[in-house]
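Multiple structures are listed underneath, in structure tokens.
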Structure P
Amino acid sequence: MSHLTNEDVTKPSKGVRTHSHRNMEIMTYLLEGSLEDKDSMNNGSVIISGDV
């Protein structure tokens, strides 16, 4: 089993490019603010600081 760490920092209102999550389990932890996430099927949610 391999472990991969990828720490991304995003700027407010900029977002990130579309990217694959194939063969991965993604965990997001916010240090501050909130983040809206939407997948390719238009399912989405908003997480706030402290949420995982």
Structure Q
Amino acid sequence: MKKFMTGFVVGSLATTAATIGLLATIKKQVIDPIDERDAAIEQNRRKANRKSFAR
């Protein structure tokens, strides 16, 4: 029974670690570039707005 519990705990920890790694990878490769693009668009919008009122 001790081997089963040890295996179960190790398997659970490995699965949790793999899930956390997957979520971190998705965030880094998908979500962060979208946020950066949105920030760049917002910055360009602000610059354009300042230029339009500077005339």
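Bear in mind these aren't lab numbers, they're just calculated from the coordinates by the rules spelled out. Everything quoted here is computed from the prediction, not taken from an experiment.
When percent of Cα pairs over 19 Å apart is computed for each of P, Q, the one that comes out at 60 is Q. Computing helix-only ellipticity at 222 nm (-39500 (n - 2.57) for each DSSP H run of 4 or more, over all residues; to 500) across structures P, Q gives 0 for structure P.
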